[in-house]
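Asker: See the structures that follow.
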Structure I
Amino acid sequence: MSSSDHERSAAAVEEAREIVGLFRSLRRHLVRESRAELARSGLTAGQVSVVSLLGGRESMTLNELGRELELSHSTVSGIVDRLEAKGVVQRRPHPDDRRYVLISLADKVKRHGTVTVPDQTINSLEAALADATAHERRTIKEGLALFRRHVERTAGEPSDP
């Protein structure tokens, strides 16, 4: 390796460390917000994820929830069991296929907003991105997509376009 190759390699490692430092800082900020949000809701992170998904849809099956959350069927089933015991969600037979059960927010939650799960972390990210210019948002999006491709390539995973 020539000295110029070694200098480029050292510079690449130093830049990689700076980027990782930026991600760590952003992660700390997001985790801090998420913890406060969870404490206010009285729900676990998994429960918040399920309630958030169901809040945007009429109903979902356990398989659909598991696929969206990238969790096993048994894990999602346990989360739903605990939410059902708290009166947050309800199960009902699928109208077209009795082998499936549909999970939705409980009627009282839909009507009265008994359980509110503020997506403050997501809202703050959306606000920060909305505050950026169109060019900055495009640059962020392209940069994150590029980074994801590199991470997936080094992990041996297929990347989405």
Structure II
Amino acid sequence: MPIDIHAAKTHLSRLIDRAAAGEVIVIARAGKPVACLVGYTPRSADRELGAWRGRVWALADPERLPDAARRAISEGHNEVLASAASAWEIAIKREAGRLRAPDDLVEAAEQTGFEWLAVSARHAVLAGSLPAHHCDPFDRMLVAQAQAESLTTVTRDERLSLYGVEILLA
């Protein structure tokens, strides 16, 4: 539930403590969400693909995944999809110098057995209409795709479960 901007100013110290503990605080002006307060996690300037929040560990280093996630990906009866939104986010972070990733990301994912899930207009509308539990637009797209396509998402971000999607922790 969004917090009014006046209450946010009044209780900023408490809100910072809650954000540091992992809660996403949505701040609203006149009832409309305008900002998110989230905890800060220091990151190195140059991260390896496999260290990137667990989203692409299966591609870079599947042994780092927990057993349940690794089994779900490696067992032949599950369709293993990678969102085009994730490829977009990886490309943006790579170009900004915040992530080392292969130039042939698309081919590398396909060689590992991933199939690409395109972002549709339906996904985009759903992502835009989600409650503000999470502020990252790429993660919101993953949630929208999981909801629309009845998918399980492999992630390190437990907050995605707030949207009622099934997650496997990475």
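Laboratory data are not the source of any read-out in this text; all were calculated from the coordinates shown. As the structure is a prediction and not an experimental result, all values here were calculated from the model. Cβ atoms are built from the backbone, for glycine too; each structure is taken alone.
Asker: Of the structures labelled I, II, which one yields -11000 when helix-only ellipticity at 222 nm (-39500 (n - 2.57) for each DSSP H run of 4 or more, over all residues; to 500) is computed from its coordinates?
Answerer: The read-out comes from structure II.
Asker: For distance in nm of label points 7 Å out along Cα→Cβ at positions 8 and 152, which of I, II scores largest?
Answerer: II
Asker: Let me ask another. For the read-out distance in nm of label points 7 Å out along Cα→Cβ at positions 24 and 88, a value of 3.2 was computed from one structure; give its label from I, II.
Answerer: The structure behind it is I.
Asker: Something else: Please state which of the structures I, II yields 68, 33, 28 when Cα extents along the principal axes in Å is computed from it.
Answerer: I
Asker: Taking FRET efficiency 1/(1 + (r/R0)^6) of positions 64 and 104 (r between Cβ atoms, R0 = 25 Å, to 0.05) from the coordinates of each of I, II, which one would give 1.00?
Answerer: Source structure: I.
Asker: Another one. Please state which of the structures I, II yields 0.40 when FRET efficiency 1/(1 + (r/R0)^6) of positions 40 and 96 (r between Cβ atoms, R0 = 35 Å, to 0.05) is computed from it.
Answerer: It was calculated from structure I.
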